[in-house]
Structure P
Amino acid sequence: MKFYRTREGPGGAAVDAKNQLTTAGSRTAPGPLLVPGDAKFITAVWVSCVSSNESATQGAYLVRLEGPGVNRGVFNVAAGADGGAVATGGSVLAPSTRIPINIAAIPAQEVLIFAESLGNDIGTYQYSVTVEFSDVAGPEGEALGEITVEGDITAVDTLTRLTAQGSVTAPSRLVPPGSTKLTRLIYAVGHDSAADGEVTFHLVLGGDAIKGGEQIITLGGGSFIDVQTGSDAGRNYMRAIVLENIDLPVTPNETLDISVEMAGVDVGSATAVVSAVFA
């Protein structure tokens, strides 16, 4: 059995600030979001995030699940990224993304949903998050925790370690106790298209937590060329990407270093957000 509960709302007018989502469209006071009585797990979140595109810059999006209904207390999820070269036009269509998380829930207890905008101020923001509950864990099995970090990449061929998490300036980067493998990566990257060029983005996993040494994974790419006079460039919107079956052996209670690098011809600055999920 599955159950679905949704909250939406503005992401606030400032970056790196938690904003609780408390409404559901015309349901302006839906009350507490309680874990259904027959549910034992939060199996996924369905997320859509957009900005007003008022600034020629880039940023990213983060969703936090908190409250007594979340067995481990807090679970963070990378939710998307955006960027663009102009502030005078453009539009974005942001389909929802289903992100598997498979964390234990406590029936009849409340789940709080927070949204947070990262990186640079793009304007105003709107978020919608659906929480998917089930009486059993998904096929990936129960997750024991996550490490979520974000940061700005400002130059090509420069390894940038991600160490912040929005309003949490120094989040833990220790692999959760009991974890033996990194099972899933969730990420998004947005760039500001400040220069004509083309780049690819790479994720570098290192630190004492990684067995077998440094691991490098291709995340994607981006490009930009100046538009003709009188035209506006489109936005560089990336919804959250989920990489399954990573199955990378890790050592619990050790530090995981998460870095991102741009390679190629400089397109300006980028903001990346990455969640590593463990089992």
Structure Q
Amino acid sequence: MESKILSYVISFFFILIILSLILIRNIILKKGETGKIEIGNAQTIGGREEQDDYFATCETKNGTMAVLADGISGLANGRMASMVAVTTFIEAFRAVGNFANSQAFFKEAAVKSNQQIVQNLNGSNGGTTLVAVIIDEEGFLHWGAVGDSVITIFRKGEFLAINEKHVFENVLKQRYIAGEISQLAMEENPLKKRLINYLGYEGFKHLDVGTKPIQLFQGDKVCLFSDGIYDALTEVELESLLSQQAAPYDIAQNIIRVIEKKQLKNQDNATIVILEKV
């Protein structure tokens, strides 16, 4: 009798252990599925003689990073500047042990990038914009930006703007709001698209960074655009293209195909990187 009871108890605990293992496995799988990031990218040289855009992505134990830099085409060494900036950020992320302070990380990487670019320029002209994002293991977005490249979240058919472009147009808007200039003077200023902050000069001011992480949800697409993307396509066109039921890589490639098909006379280098939370 006692042996029969003992066998029942052993069987009960054996079944309990198996059920516990199945439950743990399902939790791990579910966490892995909800935290997965799919990456897509594409670019075109446009009507330029040189491709000054540069980008890279990487994945570590701390999450997924994407960096895009647009070397200033009007200056020499734009390609060098964008490559140095992106490479510096990627290498810094790969070297991170415990990713605890994203603001400090972005600022330190920006200062290091700027110093390296200035050193390489050795008195010559050059510079680059830069946008960088990190999606951590918990599905939160961290970001840094300088210049006029764009970070945006495409969520449920709408864009959520993340960074503000560092262009003279924003200075003009502030002067208009303050009553210092007219609306016409603001809108028709020929220098309104001029960069007022970028990487690659002694007067580098700062890199804008997110004050707090942004929670991402399934289906969110974090997009990085160089100005060749948003200058060539309207917001409506981009919304339509990003709404396609396709992998991020296919969407990115299709966006570039649409731009190239337009054959715009002064098409700039155009680069897009998409990180989708699936």
Structure R
Amino acid sequence: MKNLFSTRSKESLLVIESGRTEKNYWADLWRYRELFVILAWRDLSVRYKQTIVGILWAIIRPFLTMVVFTVIFGRIAKLPSDGSAPYALMVFAAMLPWSLFSNALSESSISLISNANLISKVYFPRMIMPVATIVTAFVDFLISFVILIGMMIFYHFVPGWQLLLLPCFIIMALLASLGPGLWITALNVKYRDFRYVIPFVVQFGLYISPVGFSSKVVPEQWRLLYSLNPMVGVIDGFRWCILGGDSPIYGPGFLLGLAVIAFFLWLGVSRFRKMEKTFADII
């Protein structure tokens, strides 16, 4: 009887190990994958359930921006298109990755303060929250992609084999938003004013990125420096996939953009992980 009691006591023993959470953090991200699905589905339900406005907004916003840029840069400024591609199609091929990037960045940057009650009550890897918000941005992207298909049918434009590589550039756009998004959402917990800066940064980035114009209009001696903007390589990649050889990728700038994305992703993850321990105390 004594041995049986001892065996049961050992089986029910709870071991508390210092640093266990830190060592198992990335494994916990996988263990809490169901929470990721729940949070992502909740965000989608809030935006789309029993409303048509969310779907229409995902279509109307990039379409109207495309019309404005086509008129200003294509008709008034007379900037050239990429090869034989219609100017409107060239612009919308760039609006898709930019909308994906900007929506993902905006949503992820406020993800922690939007879920303050959940953070203060239960433990889970906090990184799940900003990553889950990206799903909504991706669904918006898929809805807007329908417009692109319609425009290609209207202009009788058939993409080439490069379209098969489009998922690679979709992932690039998401990673480009995730790095800064992780850092900014962590800063938002302590400094709430940061959330008011993001709309300005996104709007400013729209005009300095090659969305309304081709990156080929940038003078050759400045193209590498211009590629420090990571969305330049992403946008050029999208256009190359959709427009084919009419929109070639600037190799050195593309590699530089990849390096910038990797750097900000590392910086975002490291800053987020460093500040994560204090979220529940100060949120």
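What follows draws every value from the coordinates through simple rules; no lab data is involved. Just so it is clear, the model here is predicted, and its values are computed rather than measured. Cβ atoms are built from the backbone, for glycine too; each structure is taken alone.
A few comments on the model shown:
- With helix-only ellipticity at 222 nm (-39500 (n - 2.57) for each DSSP H run of 4 or more, over all residues; to 500) derived as 0, matching label from P, Q, R: P
- In this comparison of P, Q, R, the computed figure 1.9 for distance in nm of label points 7 Å out along Cα→Cβ at positions 112 and 240 is attributed to P.
- The maximum of mean count of other Cβ atoms within 10 Å over residues 176-183 over structures P, Q, R, that is, the highest value, falls on R.
- Of the structures P, Q, R, the one that 1.20 was derived from, the read-out being Cα Rg over 2.2 N^0.38 Å: R
- Here the criterion is distance in nm of label points 7 Å out along Cα→Cβ at positions 96 and 216, and among P, Q, R the highest value is seen for P.
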